[in-house]
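Here, each number is a calculation from the coordinates, and none is a lab measurement. Predicted model, so just to flag it, every value in this text is computed and none were measured. Cβ atoms are built from the backbone, for glycine too; each structure is taken alone.
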Structure 1
Amino acid sequence: MGEKTKDLNITYRLFTENDFTDVATLYTHIWTNNVELPDDKLLCGSLSLAGSLLRSPLAYVAEKDGVVVGVCLGGLSPHGKQTLVESWRPRLDKLIERGNKRVEETGNRTLEGALFGDLREHKTADDFIANNPNNPYAQAELNLIMLEPALHGKGIGGKLVDGMIKLFKEAGAPGFFLTTDSASNWRFYEHRGMQRIQENPDPNDPNWASYLYGAVLV
C-alpha cells in the first residue's frame, strides 16, 4: 500500500479509524442532497459508514493533500459466514440511537430513509451470501466505493477497486460481488469485466432494479 498517483498527488493506503470523519463527510457530498441540515447530513454519512465498516475487515482509501477523497470497503464471507469487525458495533449502535431520535423529533420520512436506507440494503447482500455458501462470488463483497465527484474520470476509482482486489486475493477469496442499482453507474463495473449475476426488479417501480455484479479472481 501507499502507492501514489503523482500528477494528482493522490496517495492510496489502508483506512485508519482517524479517517472516519473525512469518509463520512465524503458521503455527504454524494448521497445526502435530499437532507437539509448539515448535522443531519453528517449523521447520515456516519451511520452508513459505521454500518459498512462493521462488515468490512478490508478498507482502502485515496488521500489528496491530507484529506480522504475516495474509499473502498471490502467484506469477507468464506463459506457463507461473514467476518464482522465488532469494534465498530458500539459506534453503530449509538448512531442508530441518534438517528431514531432525529426521526422521532422531526417526523421526516425522507430523513428516515436517508439515515437507514443503506442498512436495509445490506439484506440483499446478506441473503446472497447465506444462500450461496460455496459460490466463488459470495466469498467476498465490495461493500462500498465512494469518490469525490470532482475527481471522477481520472482513474482513481479504478485504482481503489484494484487495491481492494489485491486485498481480496491476499485474503484467499476466489471471487467477490457487489450490489448496485439501475440509478447508479453500474456500467463502471461492466467496463471492468464484472458480470451481472442477479437482477431484482422493484415491483412498485418498473424503472428501478437492484443488481448484483461479480468477478472471479484468478
Structure 2
Amino acid sequence: MSPRRPSVNEAMRRRSRERLLQATVELVEERGFEATTLGDIADRAGSARGLVSYYFPGKRVLLQAAAHRLMHTELAAALAREPVPDDGREMLARAIDTVLALPLHHPVVMREHMAGILHAGGFSECEERQRLGDMLLDAVRRWGSADPEQDYRMLRSQLMGAVFAQLIPGAGMPPARLRADLFQRYGLPWELGVPPGDLPPGGTPSPGTDQR
C-alpha cells in the first residue's frame, strides 16, 4: 500500500481536530467546564483519547481553541450570508453583531473562555485564533482604517469587553446598549448587520443613519 499524500494527511488531521473542538463546545455547554473530561471529549468526537493530548497540551488550551473556532465559524457564516457584503461598514457591523450574539447563544462556553483568559495565562496561540484575527483585521481594513493593526487590537479589546459585560452575574449589560456604543464608535448606521430592533436604545438613530 502506497503512503498517503501529505495533503490527505493534513485534511485528516484538520477534520480530527475540528471534531474535537466541536465536541468541546457541545459538552461544555451541556455539562460545564469542570464536569467535562478530556475522555468525554474524545468519546464525543469519535477519536482516540491520545489524540486530544497530541493536539492540545491541556483542557484550558483546548477550550480556548474551541471558543476561537466557534467565533471564526460564526463570523464566516455571517460574512457569507446573502447579500454578501462588499462594503467595509457592513462587514464590520456583521463582525460586531456576531461576537455580541455569542454570550446569548453559548453563555457557558463564552464565560469559561473569558475566565480562562483572565486566570490561565492569557491567550494561547492556535490556528483558530489566527483565522479569527485575520477575519477581524480584514474587516477593519475594509472599513477604511488608516492603521489596521492598531485598530484591530482596539476592536478586539472592545469586543472582549462587550462579551464580558454581558456575562457579569447579576449586572450584565444589555447587548443592544453595547451595540449602540460600538456602532457609534465606528460610525456604523444602526440598520447594518443584524439590528436587534427598529431603533437604537433611546429611540434616536445614530447620525448618518439612512432611514428606510
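Some notes on this structure:
- Distance in nm of label points 7 Å out along Cα→Cβ at positions 143 and 183 - structure with the largest value, from 1, 2: 1
- Rg and Dmax of the Cα atoms in Å from the coordinates reads 18.9, 69; which among 1, 2: 2
- helix-only ellipticity at 222 nm (-39500 (n - 2.57) for each DSSP H run of 4 or more, over all residues; to 500) from the coordinates reads -22000; which among 1, 2: 2
- Origin of the derived value 0.90 (FRET efficiency 1/(1 + (r/R0)^6) of positions 103 and 151 (r between Cβ atoms, R0 = 35 Å, to 0.05); candidates 1, 2): 2
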